[in-house]
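Quick heads-up: structures coming right below.
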Structure I
Amino acid sequence: MMEWWQTLSLLLGSLLVLMALGMPVAFAFLAVNLVGSYIFLGGFSGIEQLVLNTTGALTSFTLVPIAMFMIMGEVMFRSGIATDVMDTLDKWFGKVRGRLAFMAVGGGVLFSTLTGNSMGSVALLGSSLVPEMEKRGYKKPMSLGPILGSAGLAIMIPPSALAVVLGVVAELSIGRLLIAIIVPGLLMAVLYAGYILIRCTIEPDVAPTFDIPHTPMREKLTSTVLNIFPVGIIVFAVVGFIFLGIATPTEAAASGAVATVLLAVIKRRLSISGFSESMFESSMISVMILLIVSGAIAFSQLLAFTGATYGMMDMVLSLSVSPKLIVLAMVLSIVVLGMFMGPLPIMLITLPIFVPVVIQFGFDPLWFAVLFLIAIETGSTSPPLGAGLFVMRAVAPKGTTMSDIYRAAVPFLICDFLAIGIVFVFPEIVTWPVSLMFD
């Protein structure tokens, strides 16, 4: 009989090796789960039991919001509704110094509510805003940095599919988690905007002002009513319904998807072919996520059945170190992992080990979940290997070097670490909005 640490090393090591060899995450989990179940859970009967448990978890309605959020994002982009909102924001920012940098943050918040995909936000904002910013004389720290930073908001402002995945894997309330991430997400946006304001004030040449046509107030208000209010209603149909206790997360996600399609139809922006493409693409992404989630659920159950989870928990609890320091070390380890791996693999590998320890220490798992999400996004834009940096390199104008991108990312990484520190020291930022919910 293996010791718990030997079992954990074998299962986790095998998983990491398969991923390093290029095997897709879902199939890596499947291979380790099948072999691990056969070895540790009594042959084919163990495999059968694991399949039954995984099937039960996947048929849960708590996973439905993932597909609904994907539909919302696809329809928003294909119908041009997202572009309309950006155009309206552009009219309001007017001649403000650094307006394009502020637009990058505003765009990050917008695309966060629509897609929940940070890499997608980097690609979209990088390809659309950076060329215009450089054409207007913006220096690279103020053209690349705001986009790298604000893209991290993609999973910190609901609706967030990745937050739903975290809630399912960590067995947390989806509704409470979606409300818990709102204030920390807005805090990050405020920190980014504050940095841009200070930097543009101290060094005006990093974001030169330029002449733009004057937009009458009547046009601004009309554009706001036509383009921003309807999207606000859609977001309220999701977040507001959950907060007020009118609907479950699954019902709220469905209402948001229906409202998005109706808005696109009312605006006459959604053709039959566009609707079909939106449904197909969202289904493809949803199935991929569900495959990975099924593997992660089975993996966490395998760790629990073999005693590896409880062995790790006992070892950590026996350490003569402050529990908060251990939690902080967990958060920092997630940042490091974020430089090398995507958010889903990190989440699915570490959560089954970290969450039981956090709960055993007596901390609020929602608080840790929010720290976890911020840390994942911080890692994805951290030099030298954060995935977001390479996405930016792919869409940045010709002549942009990796060192340019690294330098631009650092100030916004400092903002991310500041956000982690604030949430770590003041858990009320997470728990207070949740306490106001109408359950």
Structure II
Amino acid sequence: MRPLEDVRIIAIEQYGAGPWGSVHLADLGAEVIKIEDPRFGGDVGRYVPPYGEEEDSLFFEAFNRNKRSLSLDLSTPAGRQVFEDLVRVSDAVYSNLRGDVPAKMRITYDDLKHLNPAIVCCSLTGFGMTGPRQKEPGYDYVLQGLAGWMDLTGEPGGPPAKSGLSLVDYSGGFVAAISLLSGLHAARRDGVGMDCDVSLYDTAISLLNYPAAWHLNAGFIPTRTAHSAHPSLVPFQAFQAADGWLIIGCAKEKFWTRLVDVLGHSEWAADPHFKTFADRRVHKDQLIPMIEDVLARRTVDDWLADLYAAGIPCAPINDVEKALKDEHTIARGLIVETEHPRFGTVSQVASPVRVGSETPTYRRAPLRNEDMNHVLTEIASYDEADIAKLANEGAFGDEHRRSPDSPAYEVQGAAR
């Protein structure tokens, strides 16, 4: 069995952060039942451009592989009934909504414990379920600005800059997955579930980490550094060679003594201005131009050959194409493929979560409502008459209503 094969999660999620957290759980074998609101065409991620048609997009594929999809209108009594029946036979309810919405939708532990005392309700929200910003929508861009990240990013004197990736969303998804798994462990041990109140804001603030500790305890004022230099370790930054850029990092004193040999200036190691981390930090405005002058004389590949041979932390600054084609990327099995009825073979990056020696398997993201048959008959144990009644009451959206004189209801949803 895969590590989470005995875990069932009801996911009221959409777009990025929430689906990113649950996709790793699905990759580990959890049965993630993705609830999609039929009133709005399901997860908005299905329609994210530029690579998509109708209800399929490569964006959606990247966040939703290995999951199941059920169209369910939770605003209707019939839809709520289906949801509650699923809660009875599931381990967790996972959501990413505005902070005040879980209580309004009645998907917190207090709302659901009468159905399943061991249910874990993990809510990933923008700002948390308490506090003055509780009702505000939270997005990665907004959080990177609010949490101080953009003030730290970019070149000195330039405008505030966002990270090239949605790191608040991604990190928030990972935090939510850790929280949910912790809650499941406790619930299985104690027989009692709980709420997990996770927020993108908390995640973004916590990732300030040691600069925050320096500021809170010593009054340190973080500032941007040229060429993405480390705030205290010198040299540790991007450098320009004759034909491009590379990273060199001296995170230990031994790397500094090796570097000066590679640069052809062994005498720098004995210079009292540069002997220690503290010395080099004080005199960095003198030292860095000296290093830059030497590095500019040779190509990136030439320098990397010598730096690798000396065991100095270094790397080229790749573009995305080169990163995805790197031999280590391939060797680690980080590119996986699934088959899709519209896109054909879809390549995407694998989850970095590794548990045991078994090679993970991957299934494409579900079409909207593709798993109606499986969820309703095999999990909720409904028969044809139950489903017809619920459909006519609007549980699955208007597209699934049937008139009283229609033929017997046929469960929709292709098997995979």
message: By the measure distance in nm of label points 7 Å out along Cα→Cβ at positions 73 and 321, tell me the structure among I, II with the highest figure.
response: II
- prompt: A value of -0.57 was computed for log10 I(q)/I(0) by the Debye sum over Cα atoms at q = 0.08 Å⁻¹; which of I, II is the source structure?
  reply: II
message: If relative contact order in percent (Cα under 8 Å, 6 or more apart) computes to 25, which of I, II did it come from?
response: I
- prompt: To which of I, II does the computed value -10000 (helix-only ellipticity at 222 nm (-39500 (n - 2.57) for each DSSP H run of 4 or more, over all residues; to 500)) belong?
  reply: II
statement: If you rank structures I, II by distance in nm of label points 7 Å out along Cα→Cβ at positions 65 and 377, the highest one is II
message: By the measure distance in nm of label points 7 Å out along Cα→Cβ at positions 209 and 289, tell me the structure among I, II with the highest figure.
response: I
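Since every read-out is calculated from the coordinates, none of them should be taken as a lab result. Note that the coordinates shown come from a computational prediction; the quantities given were computed from them, not determined experimentally. Cβ atoms are built from the backbone, for glycine too; each structure is taken alone.
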